[in-house]
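Below: a set of structures, written as structure tokens.
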Structure 1
Amino acid sequence: MNNIKVAQVKEIITRLESCIASKTPFSLIRWGDGGIKMMEAILHNDQDQLKHIVEKEGIPKNKMVEVFKLWGYFARQADYIDTPYVYYSGDFWPRQKKKGPITKQTDTKLRNWIDLYNDSEFDNVSFCNPEVNYLLCLKVGNRKNLLNVIKNKKIRIITPFEQLKKTLNGICDVTITPIVKQYENHYDNSFLDVINDIELNANKFDIWLISAGELGRIYTGMIKLYGGRAIDMGFVSEYWIHGDLHERLQLFMKQSSKNPLEFVLTDEGKKYQKGIL
């Protein structure tokens, strides 16, 4: 796996800024370990795992294969997709669960990511870090981050948390596309409305930020398809509201004392700074 290249924050920020300026379509899609588990469950017909995903993510069982195929299509079109490779490269901190190691089962799935990506027909080698949603918000010296990029821009966010509009007030012009939360039948209650929203408005905003679970991968890809720019931000948007950083990251990152929407690296995190930025 020595020939795998993972884009650093600077490269992604530079490309994103260029796409915003030129109104060029852009997408960054993250699957993380949740997406890996869903791929594995579908490919290996793990009914117990699928049942949990159906309930949590609100994807009807009879729509799972359709969603899975769309994942592959949009992965192939994306500017960046994430890779678990970084957790085993030595250039980044290992994947943890809260303050301890991940389970052996999850570790096995992550290590098998190449086969899962190939079987899912992702066919894209433009990789980014799975934690890039947090890393894009790092503040290191005078380096630009995502908060600098979205300043004074017209932003649309797909999220269950409508209070984000207030949180980002004064930084950028925010419009919220609301969706239901986990365990609230996302597909039946929000999916078609969001797809219609994207079709009508994809390129009317400088950038879209997506916090919508497994269906969010489709939203991110569709925004690029319809001419817009989108980043899968995951739980970062929730952090922006509550300020609670996931325990698995607390050894390596912390909230900036100067801006609560940004992060800084801890002494332990700085050991990996060269591979991140």
Structure 2
Amino acid sequence: MIINSVKTAYGLKIDIARKLNVVYKPLLNTTINERLNILPNYEIVDKIYPTLNTLMIGVGGTPLTGNSSLNLRRANHSVKDGFLFKNIPMLVKPMGTQLTEFEKTTYRLKRVENTLNGDYDCYYGLVLDNFTYDNNIYKINNIVSTPNMSRIDTETDNSILSPVPVVNKDLASFNGEYIVNTAKVNIILTPDIINNITEGNVLINPDLNINNITEIALCTSIEVDSDYGKEMAWCQVDYFIDVNLDMQTILNTMPDNKTMSYMIDIGGMEPLAL
């Protein structure tokens, strides 16, 4: 379970608008589209809610070390941050290159970058469409050296619907137990995806070390039609996640012509103290 993350204020804003069934529209200066100048002023008149559907990667912030991914800690980002510290593209092509059918269904957030080596179409988003929702709630204990998690059996817990007053503890003195509910985001990595990241960034970021991915942004957006195909409008960061992914190690351990799944838990990164 990855619990070293931050849910942004913009993801919370979408959640509340959906619960109240009111019209949602991003605030100015909060979308990835504005930062990258990709459909920055796109208007959507229908009452529609962005969904979690896009992944971005970066090499900024402080990389994880040791077993810190097991600790209940915050990522380096603030809840009001709307962009990665140092984003890098998932795919780089010479400007005007036609994508394959696989690439058309996989990559989004296209932006032209002008470099000393030429002009390139850079795709900063990877489509997310594989999720597993866990309908249970769990208790996690973070005091022990290895955090343990157990399912709460709501069917036999009579205190849920017959509560008694308790003394709420502040975060400085509580007993280290949290309630979590999780869903899994399944990121499918292929040799082509890994090679696209490493080889593409050599072209436009020759002086940047992109061997280790240190930050991930899980983003919400609305998929729309553009002049060059499907694109993401109203794209905003929902979760920031600290990671330490060695691209070469992943590629070396990946079976020939196979895929590797990288599971990220969302929801569980926002523990509620017991």
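Rule-based calculations on the coordinates, nothing more; no lab input. Note that this is a predicted model, so its numbers are computed, not measured. Cβ atoms are built from the backbone, for glycine too; each structure is taken alone.
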(request) Using FRET efficiency 1/(1 + (r/R0)^6) of positions 134 and 230 (r between Cβ atoms, R0 = 30 Å, to 0.05) as the calculated read-out, with 0.95 as its value, let me know the right label among 1, 2. (result) 1
(request) Work out the source of -4500 here, i.e. which of 1, 2 gives that when helix-only ellipticity at 222 nm (-39500 (n - 2.57) for each DSSP H run of 4 or more, over all residues; to 500) is computed. (result) 2
(message) Starting from the value 1.09: which structure in 1, 2 was Cα Rg over 2.2 N^0.38 Å calculated from?
(response) 2
(request) Using distance in nm of label points 7 Å out along Cα→Cβ at positions 158 and 262 as the calculated read-out, with 2.9 as its value, let me know the right label among 1, 2. (result) 1
(message) Once mean count of other Cβ atoms within 10 Å over residues 14-21 is calculated for all of 1, 2, which comes out largest?
(response) 1
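A value of 17.0 was derived for mean count of other Cβ atoms within 10 Å over residues 150-157; which structure in 1, 2 was it taken from? List each step's numbers first, then the result.
Details: 1: 17.0; 2: 9.8.
Label of the originating structure: 1.
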(message) If relative contact order in percent (Cα under 8 Å, 6 or more apart) computes to 31, which of 1, 2 did it come from?
(response) 2
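When semi-axes √(5λ) of the Cα gyration tensor in Å, for residues 54-165 alone is computed for each of 1, 2, which one produces 26, 22, 17? Walk me through the numbers before you get to the answer.
Details: 1: 26, 22, 17; 2: 43, 20, 12.
Label of the source structure: 1.
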